[in-house]
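Please treat every number below as a calculation from the coordinates, not as lab data. Please read all numbers here as calculations on a predicted model, not as lab measurements. Cβ atoms are built from the backbone, for glycine too; each structure is taken alone.
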Structure P
Amino acid sequence: MSEDRALVLTKEDELNQLFPCQPILTSQNTGWDGVSFRYMCQPASETPEVSTPLAHSVTIFTHNDYVIHADRKLDGRFQRDSVVGGDMVISPANVGQKCAWDAEGDFIILGIETKAFARAIDDSRQPEQVQLIPHFATPDPLVLQLGLAIKNVLENYPSASRLYAETMVNALTVHLLQHYSARKPNIKEYVNGLSKRQLNQIVEYIRNNLDRDLGLNELANLLHMSPHYFCHLFKQSVGMTPHQYVIKTRVDRAQELLLAGYSIAQVAFMVGFANQSHLNRHFKKLIGVTPGKFGK
């Protein structure tokens, strides 16, 4: 385990102070539940040994296929990593890590709170804590894909990205549980979807809160379910993910408001899109025309 001299980081801002340059992107003001996201580009440098008791840390390297050499200490072990884009490093909560690297590179740091990690697939009120296994630089295409998906939505729609981001983080968490934890989880299978009462409750809640940046954990908590099982059962019931359903419901409502005479900018705000461009993108994808041409 981590040594006594490791710096213990308990606040989000403390991580930024370890690096020469500030993050290019951060989720700090997005309201995402249980996760922090940073996208950085850093020159050759080094960090002191640190540990994070409140969150598991996943570093996803996004530079190209050139090699960056990193002398890394992780959980008391030393290794010289030859890091390329697509590699990741897993530093579990309370595990010390320090690193020195020899070239500039860009990377994502995802911090997933231990409580959020534990409840990802566990419906109980007191979910069992998960023991992740520390990993030096390891290639994982799915982790890279999910990390880049979160980066993309944060770049383009930071104010209306919560449901999508939390869905991607939940998928990443389940993947880590299945492949990088000390004990493989028992993931239950359900085949009948949500009950009629549960589905009506969720649909009504979504329709009544379209103007808000809804979250996956928020919706799952309404039915006292883990995010994973909620997503699984919701899709069985309606044939689409919660995020897809919320987008469709927003576009449906947008059509009504446009026909009622509201401006496109007003409608985008009223139905919960980040901006007019965000509405245009999804409206055209689902309806086939832009809001400006709708009804003409």
Structure Q
Amino acid sequence: MTENYTPPKVWTWDKENGGQWAGTNRPIAGATHEKELPVGKHPLQLYSLATPNGVKIGVMLEELLALGHTGAEYDAWLIDIGKGDQFGSGFVEVNPNSKIPALMDHSVSPPQRVFESGSILVYLAEKFGALIPKHPAGRTECMSWLFWQMGSAPYLGGGFGHFYAYAPYKMEYPINRFAMETKRQLDVLDRHLAENDWMAGGEYSIADIAIWSWYGNLVLGRAYNAAEFLDVTSYKHVLRWAQTIDARPAVIRGRKVNRSWGEDWEKLPERHDAKDFDALPAKP
């Protein structure tokens, strides 16, 4: 808590230091307890939580179903990272990195595990031949932006979001450093979207899903209570793009999947059938 902090010669773990997530963050991998994962009736089994990375896959699966890909029917099981579900033995078998989301595809033999949200998006896009451009130039542009998101979002989430919203106390230097980088990234997007309807150019794709889940929700005022601080309305092209995606029926549904907080109409902690959405109360 001092500006004159001197790092020790050898770092050691202080279990109590880490703010809101001190109880689940740790410097070692592996399972902490035995717990099998449930398996539902559909070939695709999603284990997740509706964080930005988790929302990507809920949206992707709902978009595939909207396109008529019935093989994309899925069961979605809640992984409560605040309670350490990601360290259960079953989850660690699906994702040794203990991060959501994780997917098991039981339509192949042996069942295929897929982890890392970007990898899951590519896997599903290739499996169903959808939401990824078929022309090599478009596909390359899509993949470039997808990898941009995977490399950039840690500065937004683990950098800006952590120090602005979750750190145990406010620190000027890291907040300024990561706010500057977040605004630079928004400017990258705004300049690109000034000349393109979608991230890969002429068609909606997994690049849009991945980037919207982080940066779209940021400019829509849903992340870190930081919209005013970052002056997000100045990025008018990003805002236009984010609002367009936000209105898609599949996106509206996908945002609710594995969401365990908020109003009753906007959360569906587990999803096992399309009719599950019908059971939710209407938005006021």
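Work out the source of 65 here, i.e. which of P, Q gives that when volume of the Cα convex hull per residue in Å³, for residues 34-81 alone is computed.
Values: P: 105; Q: 65.
It must be structure Q, since only it matches.
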Structures P, Q, by mean count of other Cβ atoms within 10 Å over residues 106-113: label with the highest value: P
Test item: distance in nm of label points 7 Å out along Cα→Cβ at positions 146 and 258 calculated as 1.7, pick one of P, Q: Q
Top of P, Q by percent of Cα pairs over 27 Å apart, largest first: P
Identity of the structure behind 15 (criterion: relative contact order in percent (Cα under 8 Å, 6 or more apart), calculated), options P, Q: P
Mean count of other Cβ atoms within 10 Å over residues 90-97 derived as 17.2 - corresponding label from P, Q: Q
